[in-house]
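As structure tokens, here come the structures.
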Structure 1
Amino acid sequence: MKRTISATQKFSLLLLIAFAVRLPAIAAVPETFQAGTQAYLGGNFPQAATLYRQSADVSLAPGTLHNLGNAEWKNGRSGPAILAWEQAQWLNPSSANTRANLRFARHSAQLESPSLSWFEICSTWLPVNAWLCVASLSLWVAVAMMLLPGIFRWKKSDWHQGLAAGGFAIFLVTVPSLLGVHSRSKLGVLLPKQTALRLTPTKEAQTLGQLPAGEIARLELERGDYVYVRAGNDAAGWVERSQFGLIGGK
């Protein structure tokens, strides 16, 4: 007799296979991170940066990115160092060490802090992933407190209405921060020591100016291998995509 597999069993099997494929890579992260730390302590900063980057590619973590920034700074690569620290702060804005490193790097390179709008500043109060969780949970609590008493024929109480009102209030408060997260996802860091701003997205284009490594710019347009960015001092132009790293990732 031929045995059939239900859709649930197929889904579970696919999850098990995906986890089994992913498990060796996850297990390798602590070893790669530890090897990077040993290389850093031994003064081999290029190797440390390579190992930390490999670890971050497998499992993105603020601690790994913070150490990657340290290694890149020791390598004299201020652009990639500031990008790594900005990405670490994107995931964990409460890290005092990362904030201190960014202040020191910007002071050393004579760079200004990025100019943020009020709702972008609000979005820095929590890790970026936390805002969506808070918004979803508060909205579901509010909707549940409005619908469940009627569905289960519960007697409506003041605490039902209080939870519903509180849930909607928290949800409304998170909306500007969610907009700020989306807006900040367009911010990036210029990586080379000097990045040419071009009039058009071609190598033969006229150069409008140059921006230093570590400068924060905002992505506005994308075209092929080029992106159009605008920096805080109103300098704007096309740069090669490889010369610009988004703080929020790809």
Structure 2
Amino acid sequence: MSAINWRMPRWFYQMGSPKWFYEWAGRLQPWFAGSAFILLLWGMIWGLAFAPADYQQGNSFRIMYVHVPAAILSQSVFMAMAVAGAIGLIWKMKVAFMVARSCVAIGASFTAIALLTGAIWGKPTWGAFWVWDARLTSTLVLLFLYAGVMALNQAISERQTAGKASAILAIVGSINIPVIKYSVEWWNTLHQSSSFSFTEKPSMPAEMYLPLLLTVLGCYCFFSLLVLMRTRTQILQTQSQTSWLAAHRDIRGE
């Protein structure tokens, strides 16, 4: 453990301080809010109103600008929750458990949106709202995992114990993420291959891909904003009697 501690940068340990995280998150919130608003507005208007129609699917493909960002974030948020939980378990950081707790409802919402928009998109494409396809089924399992983590947090009143139990479930459940990602390659599925990747050449024209890139980045900024806000709220609830928070409120006149 000493070797791990020696390699970690100073800011990593500062992140574990509720006081430092609260102040740092407060400074970042306006930047993420502004970025999310600009990117999502720009990407949605471009994608829904100005991007050319698909030569096979016509205008029905435009739901991609909601479905794909939601599907990507549903997986990314779960991984972020698992990583935060692992940090909380290894380095005993309470703030890490708070961050993980903040991710749960956000990730579950993105997953539900991905499933709903996928069903709407599937009707004109496959002729059915739902098929027991590997990608769809593994995404449904992801929603159940989010529900399980949410239930653990609600069932265990002691926050630290709930954080540890939820972290273990999130870490174990993260094995489902590569199943979702590679399901279209491992099995013969109806679901098309990934429409979006940061590392591979786009499979669609720039006028379709660029608005999708903007909406994905906007959703990441929106997710970051919500996590910071929810974590700060938890810090307020758990640190309400501390002197540093009282001093902070006096300075800001809260």
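Rule-based calculations on the coordinates, nothing more; no lab input. Only a predicted model underlies this, so the values are computations on that prediction, with no experimental measurement involved. Cβ atoms are built from the backbone, for glycine too; each structure is taken alone.
Below is a table of values for the structure above.
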item: Per volume of the Cα convex hull per residue in Å³, for residues 159-238 alone, the highest-valued of structures 1, 2; result: 2
item: Top of 1, 2 by mean count of other Cβ atoms within 10 Å over residues 103-110, largest first; result: 2
item: For 18, 43, 25, 11, 3, 0 (P(r) over Cα pairs in 10 Å bins from 0, in percent, for residues 63-150 alone, calculated) the corresponding structure among 1, 2; result: 2
item: Winner on mean count of other Cβ atoms within 10 Å over residues 55-62 once structures 1, 2 are ranked, highest first; result: 1
item: Entry that produces 15 once relative contact order in percent (Cα under 8 Å, 6 or more apart) is calculated, selected from 1, 2; result: 1
item: Parent structure of the calculated result -0.68, -0.79, -0.91, -1.12, given that log10 I(q)/I(0) by the Debye sum over Cα atoms at q = 0.11, 0.12, 0.13, 0.15 Å⁻¹ is the read-out and 1, 2 the choices; result: 2
item: Label whose coordinates, when helix-only ellipticity at 222 nm (-39500 (n - 2.57) for each DSSP H run of 4 or more, over all residues; to 500) is calculated, return -25500 (choices 1, 2); result: 2
